[in-house]
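Multiple structures follow.
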Structure 1
Amino acid sequence: MSVIPQHIAIIMDGNGRWAKARGLNRSMGHQQGVETVREITSACTRMGVKYLTLYTFSTENWNRPAEEVAALMSLVLSAMEEEIFMKNNVRMRLIGDLDRLPDHVREGVLALERRTAGNTGMTVVIALSYSSRWEITRAVQDIANDVKLGNLNVGDISEELISQRMVTNFMPDPDLLVRTGGECRLSNYLLWQCAYTEFYFCDTYWPDFHEADLQLAIDYFNRKERRFGKTSEQVTQ
């Protein structure tokens, strides 16, 4: 029987290359990528996934041409349609440096987060203006400030405490990370959380990634023996 990962994280790569291969503007690739988000969100809901984390816009993406950044910000708002969340009883959560977002984008996504807070199904986590190094730096500064104020001793700092100070502290670490588009790297995404995550890399561009492709990733996950540092014999026992 297939085991469904509790938490799937996705790096949605290849929108621009998908569009370029078709002689289209890069923004058209991002728009088609939104349709894939809707399909995969619905599929994960049906499968029983509890958390789906989507790398939507990294802090490094701010370095892209201003025209593309503006188009992406506009697309974020149009993509975050309330219908897809309410229809699937999905709760939306945000992680990232939201202070860098344009005011209208920040207000729009935070309003959607509030409106879906009462939903009881899957949680879709939108990593927006996010990078793992930003998150880890933020957590270290937070802990260091508590030590400085005398609220925390150095000896109290543990892996559990660091995890509690991460912006992802409300969810379990990913069981499976999927990256589309042919690249085999994490690109500053959930570095702390992916210590024991299974990685699935595929050449398919994100706009062409469908439910059948997601099932291939889950099948791969099911073929892995997750030992978490133990031996195979220990896991079997």
Structure 2
Amino acid sequence: MRVLAVIPAYNEEACIEGTVTNLVATCPEIDYVIINDGSKDRTKAICEERGFNCVSLPVNTGLTSGFKTGMKYAAYHGYDAVVQFDADGQHLPQYIPDMARAMQEQGANIVIASRILAGEAPTGARNLGSKLISWLIKMTTGTVITDPTSGMRMYDRSLIETFAKSFDLAPEPDTVAMLARKGAKVVEVPAHMQDRQGGTSYLDFTNSMRYMLRTCFSILMFQWFR
């Protein structure tokens, strides 16, 4: 199975080199493409200096558009699966083969790397938000997802095409819920993750709360009518 790691990156000069170097060293059989989403720092320059496989967008378009660009790349080059892989170093590449194996052996359309199954969990308000999202997904789809906010997800060929052709599907928990409701099989594998390896996340407390509320509302309302 040919797997492509899609790495959206926006202002990740502190992390991108280490993230890609670790991915290539750990999983040399996995191809990757960095989607430089109009970064204003040295992200693009570092990718060019190191000869990384990178597609640079002229302006910042956001995660949804950046990820769609990666899916279009995967569809064009005929990959069997795409793994969403953060540029900030939080995701560990050694779990990608486990995800690919689960996809093949269990016939999954989506495989999620679960911190919960590995004995980890978000803390404080994020933990409560994650549990609420899990409950809403179970209530609306019947699918149990222990770690819905994990950003390390693998999608099969059929969903590569779906994301590539859609105009508004975001790589987020509400989209996973919608796809599960429409029949996609979702499985999880245990995976540890680490802290961001540099730079600053936009998900401070306030933005985290907004993210959780938006996701819950989308699962309950907007996604139901799609």
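Laboratory data are not the source of any read-out in this text; all were calculated from the coordinates shown. Here the structure is a predicted model, which is why all the values come from computation and not from measurement. Cβ atoms are built from the backbone, for glycine too; each structure is taken alone.
With mean count of other Cβ atoms within 10 Å over residues 51-58 computed over the structures 1, 2, the top value is the one for 1, the highest of the group. With distance in nm of label points 7 Å out along Cα→Cβ at positions 67 and 99 computed over the structures 1, 2, the top value is the one for 1, the highest of the group.
With Cα Rg over 2.2 N^0.38 Å computed over the structures 1, 2, the top value is the one for 1, the highest of the group.
For the set 1, 2, ranking by mean count of other Cβ atoms within 10 Å over residues 147-154 places 2 highest.
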